[in-house]
Structure 1
């Protein structure tokens, strides 16, 4: 089952569509995002996958080094500003140009992740984070993959857990996400299910957005 609360999200007029996946670590959002891109391409749409932190610019790489415990940054405000800076570069270099070209941009994480993680990990004021992102491109749809943190930590990883992958923290982050469902109009999906079952819901949501049928 999926559900959507709150007012519809207002977006800038663009030729393309902007779809965001959110969730705690190892929720399956990357898998679902990449499956969606392949599905869209197979149906004749020009779609791209992208992610945050970004893997191809110095700011995103710095964040990844911090997450992997290779460097230390102690200020929560500094971390939050790094995420915001990376996002503005991402918008400038990838997201906005692609939308103008009529592409469907499928993004693994966006500024909602910054609200969920930095407000919990560092006690950063949510209103300040929102103010930092005032005027940014709003997604056409936000899909929140909701899983139990215990399930997240049991899932196979290609590398050791990063500094934010801790049970107590993930529980609080999950709650922070759930508090945003109404405010930002998330579509929330139960991620504790088989991949294909979840993806059927993803396709249903996206098909209705693309073809403008009533949800």
Structure 2
């Protein structure tokens, strides 16, 4: 039996959108890329490039395309890990690059949305404060997960420890998916996207505080 068939491709730390949506798309992609000899880092760079394209679309005010590309970038964010598990070619640098790329795409997404809002003149005065608030919340939540991993030597099990937040904003997979839905609705009314980001960002900050409390109990 091959290494590929023995190794599960999903991770215990996967969020609900990763399990229900993203993995269904990423599995056949990673199979073909692995067969073609692509490395995990190549898949990470592909995810980064797709996310950059989404950022350009957002900055130009093409909301639906920005949401679609950033969601596809989120799908590809799982492809690199799948290739490494299929082929046994994972590395510490690959893990580092994957995390850095994910954060950069999220950072770029909110900056690009702010540019798009400012260019359109829609709620322009709130665009940059909203971007700063959203970036700050997502980075704090990610930092909490990464610190948990460095201390406990395992990925943060958000579906087990915070099931409600896991379906709302607990992981990048759900945040990006909700953002894509709001981006499609923004074609009809861009304020929907703005308010979706406001609600998600408030929930992210609440999730951060909750995560601090939960981790304290875990480590007590």
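Every number in this text was worked out from the coordinates using simple rules, so none of it is lab data. Not measured: the values here are computed from a predicted model. Cβ atoms are built from the backbone, for glycine too; each structure is taken alone.
Quick look at the numbers
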{"item": "Which of 1, 2 yields 25 [relative contact order in percent (Cα under 8 Å, 6 or more apart), calculated]", "result": "2"}
{"item": "Answer label among 1, 2 for the case where distance in nm of label points 7 Å out along Cα→Cβ at positions 27 and 83, calculated from the coordinates, equals 1.2", "result": "1"}
{"item": "Origin of the derived value 43 (percent of Cα pairs over 24 Å apart; candidates 1, 2)", "result": "2"}
{"item": "For distance in nm of label points 7 Å out along Cα→Cβ at positions 35 and 155 computed as 1.1, the structure of 1, 2 it came from", "result": "1"}
{"item": "Computed -14500 for helix-only ellipticity at 222 nm (-39500 (n - 2.57) for each DSSP H run of 4 or more, over all residues; to 500) - originating structure among 1, 2", "result": "1"}
